[in-house]
1. Among the shown structures 1, 2, from which was the value 51, 43, 33 of Cα extents along the principal axes in Å calculated?
2. For which of the structures 1, 2 does the calculation of helix-only ellipticity at 222 nm (-39500 (n - 2.57) for each DSSP H run of 4 or more, over all residues; to 500) return -15000?
3. Which structure, out of 1, 2, was mean count of other Cβ atoms within 10 Å over residues 20-27 derived from, given a value of 21.5?
Structure 1
Amino acid sequence: MKNSKSKKLVVILMGPPGAGKGTQGELLAEKLNLYYFETSKIIEEAFNKAEKGEFVKIEGKKYFFEKEKKLWQEGILCSPPFVTYLVAEKIKELFKMNENLILSGSPRTLYEADRVIPLLEKLYGKKNIKIILIEVSSRESIFRNSHRRICELMRHPILYTKETANLKRCPLDGSKLIKRKGLDDPETIKVRLKEYKERTFPLIEYFKNRGLKVKKVNGKGSVAEVFKRILNSLSAK
């Protein structure tokens, strides 16, 4: 499946922690000429550009960048309306630049989906939105996350597989591979899995109710095997 900028396309990758959404998202972006849409980077960029005292007014309420940044720095989720505002503005900006998108693990909440999906449908067309659910078991998720590493320089996530088990350096930028503290501890992963199940399944039902097809892909196996399955799923009618 090849994509040109003249043909509109949005790919949304869903899946539990450790499913490999980030890895597959980067591969798909390169293969299909898509803009890899990372919500966390968009939020960070907005904080870096914000002036002291700057805020956005959403549904009559003010959301101050400094306050949201404090939440973000403490590891607490930013307010859904604030995140949704930034995501929607970035989508509109990228659409004007004629960019097609791949969203990895976003939208994360029903609040966000209820505002972002209609926007994507309006700009790109419902028929051009493809949703892939990468499925892995809870046991596999815990194993992958507890063995996962990131690189020191760019924080690239390196999925644990037979091919990557002995890597000492990031294959993308050459920096040292390290383990994430806290987020990838087994007990923390169980909490993240619980949150995923509570948030994601309502979203899947939401997509179906809007007439959007959710295609399931087996996430077990090598990165290349899963990538091939995703490409086949995207190409299938």
Structure 2
Amino acid sequence: MPEIQGQITYEDLSFRFGKEGPLQLANVSVLIEPGQFVGIVGQSGSGKSTLTKLLPRLYPPLSGRIIIDGYDIAKVELYSLRRQIGIVPQESLLFDGTVQDNISLTNPEATSEEIIAAARIACAHEFIMQLPMGYNTPVGERGGSLSGGQRQRIAIARTVLQNPRVLIMDEATSALDVDTERKVCLNLMEALRGRTVLFITHRLNTIRSADRILLMHQGALSEDGSHADLMELKGRYYTLYRQQEAAGEGG
């Protein structure tokens, strides 16, 4: 698979874990244009994470297919697909090395300046500089000397340094406070302009500035549009946004 632009097409995609049981995804069809920053939201179990897990072929679909830049991903060499997709999961594993070692894992040839730039995008530079040895501070086994939010930001910096054509943020900012999560989101919008980004979050205010927002509900794509579009629609997104706003999660 050659270098991609990042157009993603889900064609009538269905998926379930195992041979029986409920569908996690049911006949999902959506076209995402290259360079779009797409927020993906919905209640727990709505299918939003499953949608992105099928992209790097972590699981095969039950039916339907995924097309990237005209290529059926089921028919391309796996490495050529995965090397162009950056994924930051909710629980990112760090190894027992320094902060710098962990960030540069995806790009061992990166300069110190490039590593720091990636850390700034991930809102990690400031806390790293407060560590005893800065970027040379050991993180401990599985990053045990760092907080959950610090580990997430190092994982984000690592994936930014990879410079992927497609970035998947799978609740990768869940341990961050509202303001930091929104800042990371805005930084990614700026730094990865021209790259396709799929940003999964529970906090709707974080992705308010996204080019497009997909709301998943019970395995189906329920609503699709900009924040303004979906607020005007006064459907599930509107209700969820108002609930979070009232609960003080809006930021």
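Bear in mind these aren't lab numbers, they're just calculated from the coordinates by the rules spelled out. Every value quoted in this text rests on a predicted model; they were computed, and no experiment measured them. Cβ atoms are built from the backbone, for glycine too; each structure is taken alone.
1. Structure of origin is 1.
2. 1
3. So the calculation was done on 1.
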